[in-house]
Structure 1
Amino acid sequence: MKRFFALSRTQHGIIDLATTGFAALIWLGSFPELGFTALALATAFAGYTAIYALNDLMGLKGDKEKHDGGTLQSGYSVEASDDHHPLVQGVLTNNAALAWMGFWLVAALVGAYMLNPFIIIILMVGCIFEIAYCKLLKVTHWRILLSGVVKSCGPVAAVFAVDSTPDLDFLLLIFAWVFLWEVSGQNIPADWNDVEEDKRIDARTIPARFGPNVAARVILAAAVLTLFTSAFFPLYSPVPGGILFTLASLAIGYWLLLSPAIHLWKSKDGQNAAGLFDKASYYPLAMLFLVAVWIFVSTL
């Protein structure tokens, strides 16, 4: 099973689930019923598992080209595995990977229908944009926008799971927050890790096309904007706290996102890009913990 979990980067996918939990709790302002929570978590897990597997399936040709004759990257610490990219290594067949992805996609669709049928549309958008993202590897660096949309689909779907008619302004806010976090703390730092392989196959990524100076500046700007958008969450949430919640969320964002982004901007060192990716991966999880504690305290 570990090869299938490596295909779906399950360790990282579980951490990414925090974005959905945070979005639902910050909007709802309370803990949902246990049965609903279990269904929502199972659906989110299935969705992330399917889309991460879809990423490896659709990006297989490019991954093989990048790692042809070279050393296969084992991934960052949050997803490191000897079986990283199992399709490229040949330890998993395409048919087995397709069956795995299909199983979890069907599970996600069933769960989405039970939660709110509109979530099916969001899931399909995520799948389509993920395919387009992979296919545009050698076409344009603007594909990073598609990656931001895909990552934002989960938390937006989570809001629709707890409220069928959420506020549009809040949806845009949560979308922007996740989008900017993906750009600053995930996508560009990950591409930085593959920059030499990407240059060799003429892949269009920001680090490969524009170099470390531009990449570091984009990361820093997006990180600042991520923290800026997070400051507005209390305006839309029934969770009491106001300025104290904002200060706590800004402190978390500085520690896990902005500080390592500043360090990377100063150093332009690839190892610091890896450090940023690892720290930033835990940013939504820390935010989920913050809002969960805040809700719990408010009920005392």
Structure 2
Amino acid sequence: MSVDIAEFEKTFVYQRTATILEVTADLQTIGQFDAYHERQKSIWGYAIAACVLTGIGSFMMLSMTNTLPQYPAISFCWLGLCFCAFIVCIVKRLKHGASDLTNRRYELLEEVLRLLEKDSPSNEPVEVRIDLQKPNHATKRVREGKVGPWNVEYFVDPWLELSGRFLDGTSFCLQGLEKYQDRRKKYRSRSGKSKTKSKSKSALQVTVSLKPSPKRYAESDVISTKLEGALQLPKWSRQKFAGVHKDRLLLTTLTAVDWHGKPLPPNPDEDTYASGPHLVAMMFLSLYQALNQSQIKPK
């Protein structure tokens, strides 16, 4: 059964066990849902601007033509109508804005699934959970604190989990986690007025783990010795952990740059264009290079 958009819209969390083709189709439906709300948000934004300009223009015209004091009831009814239209437009824009998803998250997952599809059984299901709610949603808040003059709210958002199995019997798991901060501080301007400044910080943590088939590869402890030399990561990311954990070969990276959900464009500068799918692909390739160096030769 394909994604139920009405049900998805309640939580903005998509969770399903299905084939890669079925999940990819669901993600395309979610992308269409997102694109619709992006368009509506933009349209109602223009409508807000039109209401403001109409209201100001009407007030100036009524004042200049002396209509306001001569026909106050009609004038105030018209201005009231403009104000009501302004409020309706704001409500509509907020409603569609709440359904405006973080594009790069589902774009990354869709691109990764296309890559994994080449080495996965066509009928083998994958388990997917992706959270497209904003990273600073109240349910993701873990604590608050202070950094210098800044009051900081900390959020931890484990937004992605994908698991499945490759053709060679190796099982995989991909996890994405965002560490997000909302920062605010109060200060006085040169004129003596009290002002508030805000900014946000975000870091993406990606973990890829493999559980190799014992019939094809050496034990995980042996494979981990070859992992360090097999790592090939973009310069805009850094290794956080590489090794063995609970019989799984595991690689975790961290990046604080503004990354994209699209693959690398033609002739890219890989040092500056932070492609999330490219990072995930390099992580899988690094782990598999260590696996291939530890492959058991048939007798």
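Computed from the coordinates by the stated procedures, all read-outs in this text should not be read as laboratory data. Remember, it's a predicted structure, so these values are computed and weren't measured experimentally. Cβ atoms are built from the backbone, for glycine too; each structure is taken alone.
Which structure, out of 1, 2, was helix-only ellipticity at 222 nm (-39500 (n - 2.57) for each DSSP H run of 4 or more, over all residues; to 500) calculated from, if the result is -23500? Numbers along the way, then the final one.
Numbers: 1: -23500; 2: -13500.
The structure behind it is 1.
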Work out which structure the value 1, 5, 9, 11, 12, 13, 12, 9, 7, 6, 4, 4, 3, 2, 1, 1, 1, 0, 0, 0, 0 belongs to, where P(r) over Cα pairs in 5 Å bins from 0, in percent was derived from one of 1, 2. 2
I have 52, 24, 11 for semi-axes √(5λ) of the Cα gyration tensor in Å, for residues 59-154 alone, calculated from one of the structures 1, 2. Which structure is it? 2
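With relative contact order in percent (Cα under 8 Å, 6 or more apart) coming out at 15, pick the structure among 1, 2 it was computed from.
Numbers: 1: 23; 2: 15.
Here the read-out was taken from 2.
Please state which of the structures 1, 2 yields 3.1 when distance in nm of label points 7 Å out along Cα→Cβ at positions 91 and 115 is computed from it.
On the way: 1: 3.1; 2: 4.6.
It was calculated from structure 1.
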Value 0.95, calculated as FRET efficiency 1/(1 + (r/R0)^6) of positions 147 and 227 (r between Cβ atoms, R0 = 35 Å, to 0.05), assigned to which of 1, 2: 1
